[in-house]
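Structures follow.
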Structure I
Amino acid sequence: MAPSAIDTHTDIPDTTVAPLRKILTSETQPLALRFRALFSLKHLASQSPPTSQTVPAIDAIAAAFTSPSALLKHELAYCLGQSGNGHAVAYLRAVLEDKKEDSMCRHEAAEALGALGDAGSLALLKELRDSAEEPKVVRETCEIAVDRIEWEHSEARQAEKLKKSDFTSIDPAPPLPQTDASQKSSIPELQATLLDTSLPLFQRYRAMFALRDLASPPDLPTAVLAVQALSRGFGDPSALFRHEIAFVFGQLSHPASIPSLVETLSNTEEASMVRHEAAEALGSLGDEEGVEDILKQFLDDPEQVVRDSVVVALDMAEFEKNGEVEYATIPGTGRPVEV
């Protein structure tokens, strides 16, 4: 879902976190409602400078890690990483170190530690990156997280001049710097980097996010070409890489991505973490003709995480179709909340 700017609200009542936490942690509440509560808590957890709501909101998000829903738990980890607050680190490390936890959740916890730039987690991330016993998706995510943290604290970062992004998310990797005067001519170069499996994943991710930024806003002359370049990433051997392509398409909400997203969701041989991300990306395109009907075809999918994602995606699609300002609202205020 494309982000939109909002003001920092200093008059949000201190009683806001408790009802949101109650919704988020309740297994009897509809999943879509719990996601809306989560995104409201994410907003409160991400306030800068922190407010009296920040730590309670982080604690509330982490309290839902007891849920059996892998989809929800992976989203919890993502939101904690986006908080920008070190209070989330201990919760994320606990998820990452739990070998019994779903790999999709552990991967998201590793990515979140990278987003927080937590140098104190480098030893753990390197240990898991280098462990042959770890699932590939965990190893690869730890590799990217290590590179991101080291980049965050490097002198090279200070020397780079990065194009200001339309997106407020803390990404697994920063975009590659744009040095070519002609952005259109840089797309083939970025695509070549994106698809070059001999390169480190971190560098390829940087090309991915550079292409994303060349596709926003959607009427940019480079947008369709950049989306087409990104779609070729669905042929990559790494499920982690393919899932990130789908995530980027969810951020962009560009109609040109619909064919490749539908193909990915429809492929029952595809990894569930990729298909679920494709479903949610389609949800962000819910105002496009036919998208809702496509999503409804997967409500009874054999994969639980896909079924859950379709439920959330249809809720997002309804929000898009109704022209609502934002996907989440802080109870009692009526104010829109950025997700």
Structure II
Amino acid sequence: MSPPAATSRTSAYLSALTLEIQKKLQRALASPSQRRNLLQELFADVALEVDDRARDIILSGKDIIYPSEDETQGPLCFYDVLADYFVREPEKGNPVLDLIVQLWSQSFASHIFSLLFHKWLFEVQIDSSDVLLRYSSALVQGATNVFWIDIQTNTRRFQSLFWYLLEEVALVPERLKKIPPQVQRDLFLLLSRFILFYNLADKLDSFLKHFPDFPTAFFVGGPADIFVIEVTDQLQKLKVEPVLLHYLSQLTVLQGMELRLTTSTRLKACLYSFTSPGGPMYPTRVVRHAAWEALDFLFPVGQYPRHLISLFFRLLYPWLE
């Protein structure tokens, strides 16, 4: 029986998209001077939101199901569609993958790999442990890069990638075990840093229960400690005010966590650094207020003396306000 016309149209469109990706990768491989620009352009292309015309063609395949557009997974982008396509038709993605591997050390190569092959990696059989380590490490590195792009632009374009790595990998032991233990740990550290940004704090309890064993756990504590340490480090790197305010508002999920004294002190010191004008964080007034709210909520003991000391310094150095 021949496939329905709509499905054939969809497959032809995705095949043409794949061919265009191959051509751009081949041009990048043949043009060292233009390599970075070409890879950056390709990354931007696959990260684009699917337009209405393409959506009609892609969604016309009745037997093909794509992620829905919602608050959990964000808008439907070309990388979502292609990632599913390369799982259903892995032979179609092999030429693209081969070219990416040849461009492995170039900027944006890991970005593109993580977008196009994050599902493929957990669905195909890879017999070589070295290849598996290389691919899974590139996935984590590329995902880190694209999530930071979302941070810097205060968008959620790559939310579906985050959702997949959390819901379909980190919380699914059979898939998680497909990648080497060190990469499993790196993945959980990565997810720890961005789970509040992508509004998935409701998954935190389950996430912490699935934490892999860390060799440093004896020194830094359990999953909750490791998670809070990563969040604390992330807060200190944030420069986009709306994103920082979002993180501070999400910290209420930490209430009641059993933490080591060193971890608790580290978080408290981080928040306190956002309550004072001037260096090293130079927070705005609205950030300072948000930091005070988070600090008082998480650490109600000592609230009065903290505010008294802060008032004293504001009176002493009014020009800092």
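If we compute mean count of other Cβ atoms within 10 Å over residues 42-49 for structures I, II, which one ends up with the highest value? Don't jump to the answer; show the numbers that get you there.
Details: I: 20.2; II: 16.8.
When mean count of other Cβ atoms within 10 Å over residues 42-49 is calculated for I, II, structure I comes out on top.
Comparing relative contact order in percent (Cα under 8 Å, 6 or more apart) across structures I, II, which is largest? Mind showing how you got there, number by number?
Details: I: 16; II: 12.
Checked I, II; max of relative contact order in percent (Cα under 8 Å, 6 or more apart) sits with I.
By the measure mean count of other Cβ atoms within 10 Å over residues 106-113, tell me the structure among I, II with the highest figure.
Working: I: 29.2; II: 22.4.
Largest calculated value belongs to I.
Between structures I, II, where is mean count of other Cβ atoms within 10 Å over residues 274-281 highest? Don't skip to the end; give the middle numbers.
Numbers: I: 27.9; II: 15.8.
Between I, II, the highest calculated value is found for I.
Tell me which of I, II gives 20.0 when you compute mean count of other Cβ atoms within 10 Å over residues 154-161. Intermediate values should be presented prior to the final figure.
Values: I: 8.8; II: 20.0.
Source structure: II.
Given a value of 159 for volume of the Cα convex hull per residue in Å³, point me to the structure among I, II it was derived from. All intermediate terms of the calculation are to be shown ahead of the outcome.
On the way: I: 132; II: 159.
This value belongs to structure II.
A value of -20000 was computed for helix-only ellipticity at 222 nm (-39500 (n - 2.57) for each DSSP H run of 4 or more, over all residues; to 500); which of I, II is the source structure? Mind dumping the intermediate values first?
Working: I: -17500; II: -20000.
Derived from the structure labelled II.
Any read-out appearing in this document is the output of simple, stated calculations on the displayed coordinates, not a laboratory observation. The model shown is predicted, which means the values in this text are computed figures rather than measured ones. Cβ atoms are built from the backbone, for glycine too; each structure is taken alone.
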